[in-house]
Structure P
Amino acid sequence: MAVDLVLTNVKAYKKSEIVECGLAIDNGKILKICKAPNLPKADAKYDLHGLLVLPGLVDAHVHLRDEGKAYKEDFYSGTAAAAAGGVTTVLDMPNNEPVTMSAEALKARIRKAEKRILVNVGFFSEFPRDIHEIQQIVNQGAVAFKLFMGEQIGGLNIDDDEALIRAFETVRMAEVPVAVHAEDKTLLLDTANRLKSNNKNDIDAFLQAHSESVEETAVKRVLEIINQTRNHLHFCHVSTRKALKAVAEAKREGLPVTCEVTPHHLLLSVVDLKRLGALAVTVPPVREKPNVAALWTGIRRGFVDIVASDHAPHSPSEKTGENVWSVKAGIVGLETLLPLLLTEVKRGLLLIADVARLLAEKPAEIFGLKDKGVLKLGNCADLTVVDLKRKYRIDASKFFSKAKYSPFHGRLVEGKAVKTFVGGRLVFDEGAIVADAGCGKIIRGNKREVCC
């Protein structure tokens, strides 16, 4: 009896090494990884001519927008961008219109997404006003909760440590992580308001407001809280040496802490921000070069668990202006995440094993995606096919994202996703989306085996 799909002449990243093999896929799962003579007959067959196959990438920090922000990005354009970047699973952030912070809001968001997505999508929720609703939100499908500490977005009073403790304890019982955007609101707003009152509206003012101490203060505050609650805490987009040091110390003390960095914090600095201006404004901002070096050291030493894009699209008009306070913060990243890291492999700063760990294995592990992140029998056939020799310049005008701009526009990169399979289905092939809207799957809460 024939299986659904066979891939031949594969170089697969499996168990920390690259092996020459073939893959047999049936009912959306990996059925066999073996030499060509042992592969079964198949309804469809692709010869990959020695291209590298990685486990499908998992981007744990993505803003897909849609609903009231569909003019920036929608579920189709965002997941098309993911597929084009070799990303087979994205986790969507909750600062939407309406904010995802109730079971009803999440249900509506899932209902809209499932008809349009091209890759697997899981959803974060903000904290509700009533923490007794947390379990309902998890039951509806939330994979994690997000805490924005720099501004009040969800229903939880971020200035009240006792409220945070109660909410964290409830989430711990629901057995999902809490992801934190760590910037201290009081310090940030006090500084920003003072600068605005003095007509300080440039990049330097933005950097003063979003200072290194703003991040470090928030990181240390929330670490004190989880020292009591002991729930899994994940720090988003760590950008400073001192914040990363605090995270590393917490790990050594046995606290259940993980963290991520972004390509823009690894590859851009304040020098680039001042050159590029509003286009590169993001929060936290890109930092001075010693902080950049510290993040790379964190990757080498294993303090950094994952790399995520923090894909945050806006309309072009929202990314322009002389007054920095009116510029929307965010960088478009789904289509540049993989090629930027593969280029660092070519430069000798990373190994393919690092790319697989940072972009697939660890994000799947952290967020409980038990059938993803690794090429093994029985796992979902989410596959990223890479041409390591493909050289090109990033051209933001050709992005599948609605946001056709990038601080990396024009950068020469080497290494590209050329085919993306989601649940055994070819979704992206050599520059084109080849699957229909709605072929992606929703990842719901603890029910994460979704590919079949």
Structure Q
Amino acid sequence: MPPSRFAVPSEVPGLAARRIAADILDGVLHKHRTLDDQLDGAGAHPGLKTLADRDRALMRRLVATILRRLGTLGHLLSRLLDRGIPTDAPRAQSALLIGAAQILWMDVPDHAAVDLSVRLVQSDRRAAKYAGLVNAVLRRCAREGQPLIEEVKSQTLDIPPWLLARWIGAYGETTAREMARAIGHEPSLDITVKSDAPQWASRLHGETLPTGTVRTLLQGSVTMLPGFTEGQWWVQDAAAALPARLFGDVAGKTIVDLCAAPGGKTAQLAHAGARVTAVDRSPARMARLRDNLARLSLQADDVVADAAEWPGGDGGYDGVLMDAPCTSTGTIRRHPDVAWLRQEADIAALSALQKRLLQNAVALLKPGGMLVYCTCSLEPEEGEQAVAALLATESGMRRAPIQVSEVAGLSEILTANGDLRTLPCHLPHSDPRLGGLDGFYAARLIKS
């Protein structure tokens, strides 16, 4: 009788972490579930509760490495397999990906990577017949894999062709390749601190970026790092920290943060003295925003509502921050599943939503009020073109160009029109893990 899919020998160290990694990979690649959904909250994999911290970190790194290098892995395995990856047993595919990623990019002995992948296949009823194949292919990978990768020498394999073609069209081939190369590196941890960034950079063994963000390579649970429990800082990519600063001095001003959860920008505005109303349609995400603000000892009014239809309570606000739902292609370096979950057709539907959100944002502003619109997308339809369309139809809105002095002198992150446009290859560093930014777009508009 073949073994059950879940009949895993618990005494084999590391096997549980790899089994959960295989389940989560299957969730992304075959069930179109995001990593966030599978790692946190109500939909999280039930097995995560049983993993030690070390195994949980290994599992996360394993999944991220595979998704970050999925194109290269696919190319490599196609060279090592005569008939391609088995399609009738997802666990066999996952085992090959997990084994190859460990052999090529992770500090795992080759024999352990092969053995654990074979055990992973043997524990699955449908995939057990491929145990010999997995063993043979991964042994070949250990011998021949590195030369085969050197032969290709292209990280553009790890960006879906439709997306790479768009980036070449928007930014040129050289920049698109630089972006793909930057996305191939595991990113640092970026945090926004309440005060004294140099001191926190020292305590967290990191460095202070020109924009004031503290960047560190520390690994492990964020909640265990100094200052987290005391609410001295929050996790936020350096690019994501820029839009809220475009309002200038907000002390005493009324600001609406639309699509606010999980609340990094709300926290920035509240800490700077604004009277913030945070609006988000998801009760679960809003609960997370409240928890974050409570830890940070910051206050904001919160409203669970559709930001495209919310009427705005008492009327005109001094400012509206609109971080619109988007394809999130600018966040692939931190969320490598995005590259394989998004389709080109998503852009049109999200652009239509962004148009509705922008129209409501304008209606919420009082005369003279400021709108900062931003998205974590690299697609022009969700950034430059969305703002151009708004300005063409709303005669009462005008652009307020962002000055170089407002972005720490980083002129390369500003467009000719004075909008913000960060790319994954911006802010280069001698250590690639300490370089890069999420891809972000932001424009600042004034209501006359």
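Out of P, Q, which one gives 21.1 for mean count of other Cβ atoms within 10 Å over residues 58-65 as computed from the coordinates?
Only structure Q yields this read-out.
Just checking, which of P, Q has the largest value of FRET efficiency 1/(1 + (r/R0)^6) of positions 122 and 330 (r between Cβ atoms, R0 = 41 Å, to 0.05)?
Structure P comes out on top.
With mean count of other Cβ atoms within 10 Å over residues 74-81 computed per structure, which member of P, Q shows the largest figure?
P
Where does the value 2, 13, 22, 20, 16, 11, 8, 6, 2, 0 come from, among P, Q, when P(r) over Cα pairs in 5 Å bins from 0, in percent, for residues 162-257 alone is the thing being computed?
Of the structures listed, the value fits P.
From P, Q, which structure was FRET efficiency 1/(1 + (r/R0)^6) of positions 290 and 322 (r between Cβ atoms, R0 = 35 Å, to 0.05) = 0.75 calculated on?
Here the read-out was taken from P.
Please state which of the structures P, Q yields -9000 when helix-only ellipticity at 222 nm (-39500 (n - 2.57) for each DSSP H run of 4 or more, over all residues; to 500) is computed from it.
Label of the originating structure: P.
For relative contact order in percent (Cα under 8 Å, 6 or more apart), the calculated result is 22, so let me know which of P, Q that is.
P
Just checking, which of P, Q has the largest value of volume of the Cα convex hull per residue in Å³, for residues 234-401 alone?
Sorting by volume of the Cα convex hull per residue in Å³, for residues 234-401 alone in descending order puts P first.
None of the figures in this text is laboratory data; all of them are computed from the coordinates on show. This is a predicted model, so every value here is computed, not measured. Cβ atoms are built from the backbone, for glycine too; each structure is taken alone.
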